[in-house]
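Student: Take a look at the structures listed below.
Nothing in this text is a laboratory measurement; each read-out follows from the coordinates by a stated rule. Keep in mind the model is a prediction, meaning the values are calculated, not measured. Cβ atoms are built from the backbone, for glycine too; each structure is taken alone.
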Structure 1
Amino acid sequence: MKIPQHLASHIQQYQQDNIIGLFPQPLFNTTLDLDADEVAYLKSAPMRDVGNGQSSEDPHILSKTPKLYEQVSNKADLFISKLEYDFPVKMQTSWTNLHKKGDWCHNHIHTNSMISGVLFLDTPPNTGEFCLKTPGSSGSRLFTSVFTFNYKKSNIYNNETYRVIPRTGQCLFFPSYMVHYVTANPQDLERWTVSFNFFAQGSVGDGINETEFPEVNNQCHDIFRRTQ
């Protein structure tokens, strides 16, 4: 017989010498099917220099690639569902990133967003890692953020950085407040990714506590169908 989650949590409270992991951070990992024509379009869109790499000039780039737009949106809904939440979300912004040899991305979060993510569009092996840090501006360590203590084995409590060795087609979703960065690309190969943000739609609460989220006009435009 399956024990309800709230009862299982109470049982853990009475287990002797037991550590209970509180308030974990979700990282949703999945894989998307890449259409060759859409990938080619994303890699041909106008880019701008951002100092340590390049990003697309279009801040709604996935709205031009209907197959990827639909897949990413469906996976965002699945992410919300797996967390046992019940509210709709919609993509707000999306943009491509190009990192050539020596390019990297600094520690940052995504403001004005709830869910962020990255699709590894064309990521050859050994072209850099995608890293997330524990919540907090300095990557808060357990007990104190001032000292770094030695540990016997890495685990979710003593490790302040989680590293992803990406593969082409892999897609990650995470809360927008999580600090993340990308290590430098050491290869003479281009690393292409697509970043995106989602926000809630509709309304939450009721009565004097109700809040309505405005609808964003960011519909998908099937440019391939229109140009055939």
Structure 2
Amino acid sequence: MNTIRVVQLKKMPIFQMLALEEFLLDQPCENFLLINYGTPDAIVLGKSNDRHSLIESKTEVPLIRRFSGGGTVYVDQSTLFITWILSKELSEAKCVDTLFDWTVDTLQKAHPNLKLKRVETDYVIGDKKVGGTAQYVKKDRILHHTSFLFDYSQEKLQTLKHPLKAPKYRDGRSHEDFLTTLNSHFTTMEEFINPYVEVLKGDFSLEATSMLEILIHLQSPKQTVILES
């Protein structure tokens, strides 16, 4: 049975989490699952996103450009992050068609009444987005990271413009009409995560890993950068 090192984090700043992901992508023989329960406020842009077309005006929160593609998101203490970092060999063995499909299938097994599904590059409940994703492939490694909305602030979302390129199923809807939250179904983030981890134990040997074990070797990120607000 393949081993997955599980790193559970509490409110790690998203810049540090992205730096951690970059570092772990360079560890060729190990597979990781990162779970981060919330983060200080920040706006995270995809690798090629244009900040001026996606952000309304100058903001006081940090602007961070991540190393993967995908859209621009406002993250805060109500954002739940799940990141898989796997060898290509393992990811191909565990996927139905893609790593994304497999993660959706596993979450469906953990929460069969939730009616969670994949639509384009999003996790969706009903016809509303509850999580966004991006993938990154590097040599023999693949990363799939997701930000789930446990809750969100409409006021904070006003910082973001309606994207010029949006998924077809959005159909021109405003942020408020397009998004939904996990806290409509779960009291805590742990209530969503714990059954998921239990399902994973049927497929993997899960090894709890502390940040202290990783920090000894952690290096500065090469691609993740903080932009001027």
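Student: Supply the structure label, taken from 1, 2, corresponding to mean projected area of the Cα convex hull in nm² with the calculated value 12.0.
Tutor: The read-out was computed on structure 2.
Student: Here's something else I'd like to know. Comparing distance in nm of label points 7 Å out along Cα→Cβ at positions 149 and 181 across 1, 2, which is largest?
Tutor: Top value of distance in nm of label points 7 Å out along Cα→Cβ at positions 149 and 181, among 1, 2, belongs to structure 1.
Student: Here helix-only ellipticity at 222 nm (-39500 (n - 2.57) for each DSSP H run of 4 or more, over all residues; to 500) has been calculated and equals -7000, so which of 1, 2 was it run on?
Tutor: Numbers: 1: -5000; 2: -7000.
The correct label is 2.
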